[in-house]
1. So if we calculate mean projected area of the Cα convex hull in nm², for residues 28-115 alone for every structure here (P, Q, R), which label has the highest result?
2. To which of P, Q, R does the computed value 1.7 (distance in nm of label points 7 Å out along Cα→Cβ at positions 36 and 148) belong?
3. For relative contact order in percent (Cα under 8 Å, 6 or more apart), which structure out of P, Q, R has the highest calculated value?
4. A value of -13000 was computed for helix-only ellipticity at 222 nm (-39500 (n - 2.57) for each DSSP H run of 4 or more, over all residues; to 500); which of P, Q, R is the source structure?
Structure P
Amino acid sequence: MRTVARLLEERTSFLLNVLGAFIGVGLVAMVMVTVVDAFGRRFFSSPIYGSYESVTLLLSVVFFASLSYCTVKKGHFAIDIATSRFSPRVRLYIVTIMYILSALVSWLIAWQLVVLSISLRAKNLTGTEFTSLPIYPFGLFGAFCLIIVGWAFLVQFINFLAEVADRNS
């Protein structure tokens, strides 16, 4: 079981590098747009057209990419004070339920983002400032990242089961 989990983790390493690049480029772009807009407003009384909306859309990219990156890298902190008091068997049930629920909720939200994006595409909705920029790809990107989050929870669950099997044997 551990080899399956290791193989699944190796398959996502390239994807994580790409997501890391999205995060870096998105953050730099957000900072640059905000700084240039602030200087333009202050010194030239001329803000950047659509700066608020572009930063908001970039924030959605950075948020979803960071969420999936952090989940796959196990960067979220865990406080197991409550679960450490239970017996190993009860803890196994709690962790199993939490991993499965986390994966299912991530995939459910991803599915709803896809449904929303399809609806936005059908209505041909675009941004308020940028009349030609469609919004639906940002929802699809968020759905893709949430699918990765669910995948990461599934891989972590398999790793957990492998650790339990190693301890019991």
Structure Q
Amino acid sequence: MSSAALPIRPMPLKAPGLPPAQRQAVQAALARLQDLPGALLPVLHAVQEALGYVPPDAVPLIAHGLNLSRAEVHGVISFYHHFRTRPVGRHVLRLCRAEACQARGAAALEAHARARLGIDFHDTTADGALTLEPAYCLGNCALSPALLLDEELHGRVDAAAFDALVDAARSDA
């Protein structure tokens, strides 16, 4: 027998805290992507795309599927700001906090956003409509301050424009 035997994976974990639909989404991402070199990031992106976040109860399942430790998976999730571990609102609003936007009023816009929504970064409004997240450059420096609302870029945003965007997002439910 060869000394280069393949590692034997233990039996799949049950992940009892993961609802069946979420478990299915994680398993689908793993089945599709687990054989890629460096599959962890693509799997995490796929899970977040499917569920809106990476549930903490999915970590053991992902770790098992990729033959990694739970600590390795958790370390990647917690290192990258892009990954969320809680559900988000119906709309995700990202405010640019890069230098160009800061020089053009982003700090005032950030204060207005926090006051208007009654939340801080990484939080969701009580009605579940909006999640506020920081962004560290949206590539719209010439039109700063900028924000991204559901992947749609907006430039030269002031308090009035922010309020109009929020009102439209809330009425879009």
Structure R
Amino acid sequence: MGKLKFSERTRVRIQALQLLFQAEAVGRSVDDVLSGDYVLFDSAIDEYIPEPDDYAARLALGVDGLRHELDRAIARHSRAWSVNRMPAVDRNLMRMALYEMVCEDDVEIPVAIDEAVELAKAFGSDDTSRFINGLLGSLASEIEAGIDVLADAPQPIESES
């Protein structure tokens, strides 16, 4: 298989995905990861890179800061899997796309979905891209209807102690 070719903006999203994945794997915040040791690999140039692009860092930090709200919104639309049971790549791709759909004014909703689907095809399982497309499409419909999907995501019920 040849090298995967991605646009510059897609390569930046891959950096953000790597940061989110590493933070989740070690149970730390993205801010902690960025302050310490992390590894970023850019397959387009076939090299490790010393630091993330500014947008990659901003995207990863933004997703990390709204992780619980993003997860609640994703969970409302996932019938088959709880967010915690989803593969880490799938979960983080959906978080990134939803964050861009809601919080990044310069990213159009269809672009955020398309980017997540393309990255899912490259890094996920065979069914990942269809699942992500359907779930993000449902969320996009709500956003376009004027629903604040992050604010309207129900809070989890806390058990009484």
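We did not get these values from a lab; they are worked out from the coordinates using the rules stated. Note that the coordinates shown come from a computational prediction; the quantities given were computed from them, not determined experimentally. Cβ atoms are built from the backbone, for glycine too; each structure is taken alone.
1. By mean projected area of the Cα convex hull in nm², for residues 28-115 alone, the leading structure of P, Q, R is P.
2. This value belongs to structure Q.
3. P
4. Derived from the structure labelled Q.
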